[in-house]
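Coordinate-derived values only; no laboratory data. Bear in mind the structure is a predicted one, so any value in this text is a computation, not a measurement. Cβ atoms are built from the backbone, for glycine too; each structure is taken alone.
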Structure 1
Amino acid sequence: MRTLDLADGTAVPVLGQGTWHMGERGADRAAEARALRLGLDLGLALIDTAEMYASGGAEEVVATAIEGRRDEVFLVSKVYPQNASPARMAAACEASLRRLRTDRIELYLLHWRGSVPLRDTVAGFEQLRAAGKILRWGVSNLDVDDLEELGPALADCATDQVLYNLEARGVEFDLLPFCAARRMPVMAYSPVGQGGALLHDPALLRVAGRHGVSAARVALAWALRQPGVIAIPKAGDPEHLRDNALAAELRLEEADLRELDAAFPPPRHKRRLEML
């Protein structure tokens with residue numbers, strides 16, 4: 001699996017595994033854990049989860065999936081904005097660690113911005129990092145002005161996780177260049193779109209047909225054409241997982257990119273940051 005380096009030199013795979021909606025049905029948890037383990041076998045060693053997903057249920061699925069394989073995994077979890085003060089973050093992180101059955105989280109993110117001042121959130125992150133509970137921290141769903149508000153602490157922010165796919169390209173105007181200039185990878189959630197409608201687009205299907213691959217593989221390869229982007233699609237189906245894992249090696253041609261640009265025009269001005 002192709003990798004990229006975080007600012008501290010840690011190599012992480014450009015393709016990971018999302019877990020949104022996992023853990024919501026007890027009957028599905030064993031199959032979801034098996035899917036995540038297959039992803040690890042395929043090199044998708046970055047697993048993204050959050051205390052919000054199924055009220056911690058997704059973290060419990062991840063714990064089952066990584067049992068006996070913890071050292072293979074780059075684990076990402078996220079804290080609710082209402083838990084982003086130092087005192088509440090410490091308790092929230094401990095709860096996530098218990099559900100994940102681990103002693104550390106490789107990357108701990110603020111899920112989105114709430115009423116807690118960012119300086120207080122950073123203080124909470126740094127306390128957890130000093131205690132060894134997390135190895136690094138980052139943010140999610142923050143725009144350029146929010147990142148600038150971090151001030152000197154921005155140098156310690158490992159990533160910004162945002163909505164990025166063919167239908168949601170606004171971050172290309174300013175956020176992607178801003179992060180690239182600071183060697184801060186962007187983590188793209190919902191990289192194949194939400195609800196599946198994107199994968200039926202005629203232009204995407206034409207490009208996929210020329211390469212003899214799925215529309216999902218093209219959508220992922222399109223996101224990964226940008227240096228400094230990590231994509232975290234969710235896939236519970238073994239066939240989809242295997243297909244996703246091949247996306248990092250697919251190289252789209254200029255003609256492909258022009259056709260996709262015509263169908264999904266790049267931003268020509270600042271757009272409000274899109275979120276799901």
Structure 2
Amino acid sequence: MAILYFSDVLCRVGLDPAKVKLIRHALTDPGFKACYNKKMVLEYTRQQKRGFSRGYDYWAVFISDKGTKAKFYACYRVGDSVPDTPDVAPDGFPRKEWFQGENEYYDLSRVESLSEYENRLVIDWGTAARAWHQKGSTEKPIVSISSAPNMVFSGYENLILSYRELKEIVENQSVYSEWHTALSSVNAIYLIVDRTTGKQYVGSAYGEGGLLGRWSYYVSTLHGGNKLMKELICCYPERYQDFQFSILQILPKTLTSNEIIDLETLYKRKLLSFKFGMNDN
């Protein structure tokens with residue numbers, strides 16, 4: 001007999017199960033499998049029939065696993081929708097013929113409070129697999145929650161992180177211990193790009209905590225104290241989720257703060273981030 005259900009997890013993070021729709025995508029479906037292989041699960045999920053979300057504020061998305069089991073993929077808050085006309089079809093979507101304006105394309109924003117369970121939590125969907133969307137109040141027993149693997153540091157040159165990935169690294173030191181050691185031991189010139197507009201921000205990290213200390217501040221504040229980022233997030237509260245973080249140059253610890261600032265200014269000039277980006281000084 002199950003003693004813990006997915007609805008219990010929803011309640012624990014402050015979500016009303018009655019306002020959450022459960023969605024199970026099946027890897028046996030050729031259309032979904034094509035999108036899954038192209039890492040376009042979110043884009044696939046956004047396209048639904050008109051009225052699909054009536055009465056629901058959130059969608060909890062699962063992907064079929066062995067037998068009747070399903071693995072938690074992500075939870076999204078549902079926003080507005082537009083007709084799924086051909087012009088809204090995302091680039092690279094493998095089934096663009098689906099976009100004929102007969103259905104809706106929904107705006108979905110990821111619920112961060114459930115991110116720790118993504119790709120780790122498995123439920124028993126039950127025998128009614130054909131009922132691929134159900135009420136969140138339906139009792140779905142939690143079968144397992146796997147431990148997160150210890151993640152190997154990818155290297156400074158290859159490092160490109162979304163805000164979501166950076167937050168996971170910062171908040172899970174036991175899993176990302178190599179990352180914490182590597183990022184806290186160096187000073188650097190870094191780049192933040194708003195993937196929605198392409199605008200760039202050049203910054204520098206030095207002093208106690210190194211690059212990890214500086215980037216941790218972005219995780220806790222969303223804007224790192226930067227004026228133009230603050231203004232952007234004030235107008236578009238979820239925009240920080242579109243920020244991409246990378247390293248432009250690793251710096252020797254022997255450099256003075258003035259030398260680092262001079263290098264930062266040079267990169268700002270090279271990338272024109274004063275004129276076209278998010279640097280204001």
Origin of the derived value 1.7 (distance in nm of label points 7 Å out along Cα→Cβ at positions 244 and 260; candidates 1, 2): 1
For mean count of other Cβ atoms within 10 Å over residues 108-115 computed as 16.5, the structure of 1, 2 it came from: 2
Among 1, 2, which structure scores highest (criterion: mean count of other Cβ atoms within 10 Å over residues 36-43): 1
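Given a computed value of 6, 24, 29, 24, 13, 4, 0 for P(r) over Cα pairs in 10 Å bins from 0, in percent, which structure among 1, 2 does it belong to?
This figure was derived from 2.
Here helix-only ellipticity at 222 nm (-39500 (n - 2.57) for each DSSP H run of 4 or more, over all residues; to 500) was calculated and came to -11000; which of the structures 1, 2 was it taken from? Walk me through the intermediate numbers first.
Numbers: 1: -11000; 2: -7500.
The read-out was computed on structure 1.
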Identity of the structure behind 0.45 (criterion: FRET efficiency 1/(1 + (r/R0)^6) of positions 116 and 196 (r between Cβ atoms, R0 = 25 Å, to 0.05), calculated), options 1, 2: 2
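Which of the displayed structures (1, 2) returns the greatest value of distance in nm of label points 7 Å out along Cα→Cβ at positions 12 and 220 on calculation? It would help to have the intermediate numbers written out before the result.
Numbers: 1: 1.7; 2: 2.6.
Largest calculated value belongs to 2.
Upon calculation of distance in nm of label points 7 Å out along Cα→Cβ at positions 44 and 84 from the atomic coordinates, which of the structures 1, 2 produces 2.8?
Details: 1: 2.8; 2: 1.3.
Value 2.8 for distance in nm of label points 7 Å out along Cα→Cβ at positions 44 and 84 corresponds to 1 out of 1, 2.
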